[in-house]
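Following this line, the structures themselves.
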Structure 1
Amino acid sequence: MSKYSIINNKDTRSGFGEGLLELGKTNPKVVALIADLTGSLKMGDFASSFPDRFFQMGIAEANMIGTAAGLTVGGYIPFTGTFANFSTGRVYDQIRQSVAYSGKNVKICASHAGITLGEDGATHQILEDIGLMKMLPGMTVINTCDFNQTKQATLAIADYEGPVYLRFGRPKVPNFIPMESEFKIGKGITLKDGADVTIIATGHLVWKALEAADALTDSGINAEVINIHTIKPLDSRLIIESVKKTGCVVTAEEHQVNGGLGDSVAQLLSQQLPTPIEFVAVMDKFGQSGKPERLMKHYGLDTPNIISAAKKAIGRK
């Protein structure tokens, strides 16, 4: 059984807001830019505490990215904030040219990612953002699983030199990672040891992976669960070590099956350790309007589907 239990239910975007406020108090080089969504990104406390270091850019996301890139020239560490759809798809050219290609120290922080954005519907529920960002040379991509880990990641990326995409969400989800846990960019976390199947999850699917692993014990299946919070650079060593032991894999993510965590793991294994792999992800579809939990069930991003995928992967060994 997993040693982790729910501390409380909290939204991951609030972890970002709390982390950003703490950075404001400890690092005078940290500045924040927002595209008209201060409340949604939980950046209000930073704005009121450090008004000279907070820039309301309005509904002008491309300008926000360009301004952030310029601020790095003066030695500042800019954190930009808006919805994941607007943080990536709307401003991809600016990120590619002004941030990634130039190697600027910009932290692109994106809330309301995936289908758990809910009632706002397909136009706002971007499911391609991880793929867009990880394809950019030099871009670090982080997708956190709960409030505490989002706060940890926010603090960590301020000390990291280079462009970062930090992805989190709106709904309240189980908060279970201890705040005192060490967060290392590029280093996954083994949440549960197992020998029969490796379940590699990211973001909101991490807790559901733990639920699935606990349920699988009733079928005599001992699943290993790995939390991959950093999709790029991928913790190849941890994944390979686990798969050598278990012999099969399930990946789980709130993202398109194309371009996300599953793609990265499959590429790694195809090169180093060909292994049966099953994917829990959105299967080449757009989102739609609905309650987050109902949408997660509709698209198969839930505990029962992870259990089913694990049994299927084991059957292919």
Structure 2
Amino acid sequence: MITSRTYNRLALATTALTLVVIVLGAWVRLTDAGLGCPDWPGCYGKLTWPQTDEAIAAANERWAERPVETGKAIREMVHRYVATLLGFLVLLLAFFAWKRRHEPGQPVILPMVLLGVVIFQGLLGMWTVTMLLKPAIVLAHLAGGMLTFCLLVWLWLITRPERAPPNLAQRRMKWPLLFAMVVLIGQILLGGWVSTNYAALSCPDFPTCMGQWWPDTNFTEGFTLWREIGVDYEGGILDQNARVAIHLTHRIGALVVLGVFGWLLWQLWLTPGFRQPATLLATLLTIQIALGIANVVLGLPLSVAVAHNGMAALLLGVMVYLLTLTSTRERVS
């Protein structure tokens, strides 16, 4: 049986790999490689991708509506390979948690929930392809990745050696932190909706949008969550007014996040023991806002857009860390 230290290290490695998968997923999506393989779990009927001229010709004949683009196929399959490794590590965490279930402080329910989430993530990955990048499915896949990351951060933190219990002031920060985290999650989901509907550059200027503070919008069309099956959503199908509505909502959400987190950071700064994580949170939030603005004014550079996704995950991770500081737990042996 593995020791608590080894289990904690496995949780940390799995957490880091999840961040890699999130970044790879953003890279795939932002390079329009989400349908780089038109089938699942293979790629043009293969476990890798078509590599010889004969294989490419055969794939093009069978999938004439989506001929092989080798670069996109490679990116999609790399993402699938790493996600598969992540699933295996989560399975190990669940297995060892069950084996250690009689050890004091060993979480069991959380690793099992994680395993269920990752299995469902695999299904969402399949539906992302088979439903041709339907925005609601792609958004759910993004949300599932963020949820997996948060749960793994939590698992890693609660399996570390015991720390001093929080004082009353620290415990009182639990609800402000939960409120701010809900706001942050809402903004991340809005950002995912912007991305899945290809609305990132619908407002190409900042702080105005197409030279106006409030251009023509269509919120009803922009926020229709479920659309017909069988439509290829690559590149987006919404008109400009609908995309502007989505983009503007994300900008308004950023202002809400800024206000809520400004208040939260002030409360954290006044709470003993929270100044260092508050500084980290403020730094990450500042970088995230700068990346969001840079996406607009620089025309959505790939590196900046991918970093924007990764930074959202890191912000969630810090919030989970702060929440663990407000509660006590048993010592893991």
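Determine which structure produced the value 1.3 for distance in nm of label points 7 Å out along Cα→Cβ at positions 152 and 168, calculated from the coordinates; the candidates are 1, 2.
On the way: 1: 1.3; 2: 4.0.
Going through each structure in turn, the value belongs to 1.
Out of 1, 2, which one gives -0.63, -0.72, -0.99 for log10 I(q)/I(0) by the Debye sum over Cα atoms at q = 0.15, 0.18, 0.24 Å⁻¹, for residues 216-279 alone as computed from the coordinates? Computing log10 I(q)/I(0) by the Debye sum over Cα atoms at q = 0.15, 0.18, 0.24 Å⁻¹, for residues 216-279 alone on every structure in 1, 2 gives -0.63, -0.72, -0.99 only for 2. When mean projected area of the Cα convex hull in nm², for residues 16-63 alone is computed for each of 1, 2, the one that comes out at 3.2 is 1.
As an exercise: relative contact order in percent (Cα under 8 Å, 6 or more apart), calculated from one structure in 1, 2, equals 19. Which structure is it? If you can, show how the numbers build up before the last one.
Numbers: 1: 19; 2: 25.
Traced to structure 1.
Which one of 1, 2 has helix-only ellipticity at 222 nm (-39500 (n - 2.57) for each DSSP H run of 4 or more, over all residues; to 500), as calculated from the coordinates, equal to -23000? Structure of origin is 2.
Supply the structure label, taken from 1, 2, corresponding to Kirkwood radius over Cα pairs in Å with the calculated value 21.5. Structure 2 accounts for this read-out.
Each reported figure results from applying straightforward, stated rules to the coordinates on display, with no laboratory input. Remember, predicted model here, so these are calculated numbers, not experimental data. Cβ atoms are built from the backbone, for glycine too; each structure is taken alone.
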